[in-house]
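Read through the structures below before going on.
Computed from the coordinates by the stated procedures, all read-outs in this text should not be read as laboratory data. Note that the coordinates shown come from a computational prediction; the quantities given were computed from them, not determined experimentally. Cβ atoms are built from the backbone, for glycine too; each structure is taken alone.
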Structure P
Amino acid sequence: MQQVKTNKAPAAVGPYSQAIIANGFVFLSGMLPLDCETGNIVGDSASEQTEQILKNISGLLSELNLGLEDIVKATIFLDSIDSFQSVNEVYGSYFSEHKPARSCFEVSAIPKGAKVEIEVIAVTK
């Protein structure tokens, strides 16, 4: 296993890795809509936060010479299922041709008061 640490994505906000490479896969920890430099939440709406998260995921994957097309599974956590449609619109703009397997759940709370958190699994090249 190899631990991934990059400044192209927000630092972990707890005792965990940004990502781990194991057995040909990259397991990204749940990504919050944080600014990489300040660590502050970006965006007031779920759609704005989804945009920031997908940029952060892209940044981390780029560090490994991977892209969104290498994602095989995504899990989205929402603070309200009412945000599903707006999050889906932003998410869909990033995954028009390649569509990873995906789950989406409403949860009671997300760290740092975020409205959205996304974790993904990608395949290495």
Structure Q
Amino acid sequence: MSQPALASPDPQVRGWAEAIVMAQEREIDQMSALLEPLGGLDEAAAAPMRTEMAQMTAHTGHASDPDRAFVEAMLPHHQSAVEMAQLAEGRSQNADVLALADDIVATQQREMAEFKAYLAQ
């Protein structure tokens, strides 16, 4: 979802996109490693998220203000990630999962506060 925003003329939006891409690539690598001994990713469970991300990307690409549309789309996307991470924090016993979940909650809550401040301008 963040790839198109890498070309934003707004340095704030471009910076967020760069940070999100780097963080999510790292998180995906971590999650893939955690899932490997369990048989890998459940494609059926991942399909709805992929569809949602494709729709958000299409929306931001056609918006009159793609920067604003990107930031607006990232709010519910991040909120979903925070909710999933909090669920993991409450149910997992795996130290690696808990560390990843803690990082996701902290990072994405901070970014959501920044996104809200940006949109309020």
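Using the calculated result 12, 42, 33, 12, 1 for P(r) over Cα pairs in 10 Å bins from 0, in percent, pick out the matching structure from P, Q. The correct label is Q. As an exercise: distance in nm of label points 7 Å out along Cα→Cβ at positions 18 and 98, calculated from one structure in P, Q, equals 1.9. Which structure is it? The read-out comes from structure P.
In terms of relative contact order in percent (Cα under 8 Å, 6 or more apart), the structure with the greatest value among P, Q is P. Each of P, Q could give distance in nm of label points 7 Å out along Cα→Cβ at positions 50 and 106, but the derived value 3.2 comes from Q. Work out the source of -28500 here, i.e. which of P, Q gives that when helix-only ellipticity at 222 nm (-39500 (n - 2.57) for each DSSP H run of 4 or more, over all residues; to 500) is computed. Of the structures listed, the value fits Q. Each of P, Q could give distance in nm of label points 7 Å out along Cα→Cβ at positions 42 and 90, but the derived value 1.8 comes from Q. 12.5 is what came out when mean count of other Cβ atoms within 10 Å over residues 26-33 was calculated for one structure; which of P, Q is it? It traces back to Q. When distance in nm of label points 7 Å out along Cα→Cβ at positions 10 and 34 is calculated for each of structures P, Q, structure Q comes out greatest.
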